[in-house]
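Each structure below is given as structure tokens.
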Structure I
Amino acid sequence: MNTPRIDQLLKFLSANPKDSFVRFALALEYDKLGNEEKTLAYFEEIRNDDPDYTGTYYHLGKLYERLNNKESALNTYKEGLKRTAGKDDKNYRELQEALNQLLYDE
């Protein structure tokens with residue numbers, strides 16, 4: 001089931017299929033609906049197509065954690081840290097905190 005917001009985002013995406021911002025927004029909308037499959041697909045597409053879209057790493061890592069895929073979460077946080085180091089302090093700190101928490105919980 002799509003919401004009006006998702007329908008609008010899908011229209012934007014059809015006009016520009018590689019738009020990372022739109023795909024990110026779609027992933028977040030599907031996440032709100034609990035559709036982990038579509039959320040995962042959009043986040044992984046962004047990571048593969050636009051690896052410097054740094055906001056993806058935190059959310060993708062958290063999704064992997066919810067899916068009990070700790071290894072993928074760990075790798076995602078580490079890759080995100082590499083991508084954000086010296087470029088995006090806010091995301092770097094969030095990723096570092098998420099990684100520390102994941103390691104602490106083990």
Structure II
Amino acid sequence: MIYAASSVERPPSLPGGLPDVVAHAGVYAVLSMLVLRGVVLARGAGITVAAAAAAVILAIGYGVTDEWHQSFVAGRTAEVRDVAADAVGALAGTGLAWACAIVLGRRAASK
């Protein structure tokens with residue numbers, strides 16, 4: 001989905017005139033959550049610092065390659081601020097997923 005959206009020459013504006021960095025942060029928050037889930041399930045263990053770091057690094061890494069990809073699309077440019085927004089989203093998404101896991105784990109333990 002990210003690759004396809006990055007291939008569009010003139011992407012539509014966000015509703016309400018929101019800057020595109022908001023979309024970057026949101027999309028990469030979801031990506032990092034999915035990567036974290038994949039890493040955790042592959043290891044067969046709970047969320048650890050290593051798993052969270054892997055999710056963030058992989059999501060940011062994809063953000064860098066996505067910006068590079070955009071540099072080849074007519075009408076698009078690679079921007080450092082977009083990678084920064086991707087990184088903020090990846091950190092926020094991973095942090096939110098971890099916090100939810102802690103809360104849900106405590107609820108399950110108290111039953």
Note: distance in nm of label points 7 Å out along Cα→Cβ at positions 42 and 74 at 2.9, derived from one of structures I, II, originates from structure I
The value 2.8 for distance in nm of label points 7 Å out along Cα→Cβ at positions 10 and 34, derived from one of I, II, belongs to structure II
If relative contact order in percent (Cα under 8 Å, 6 or more apart) is calculated for I, II, the one returning 37 is structure II
From the coordinates of one of I, II, Rg/Rh (Cα atoms, Kirkwood Rh) came out at 1.07; that one is structure II
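No value in this document is a laboratory result; all are computed from the given coordinates. Treat the numbers as computed from the prediction; the structure is a model and nothing was measured. Cβ atoms are built from the backbone, for glycine too; each structure is taken alone.
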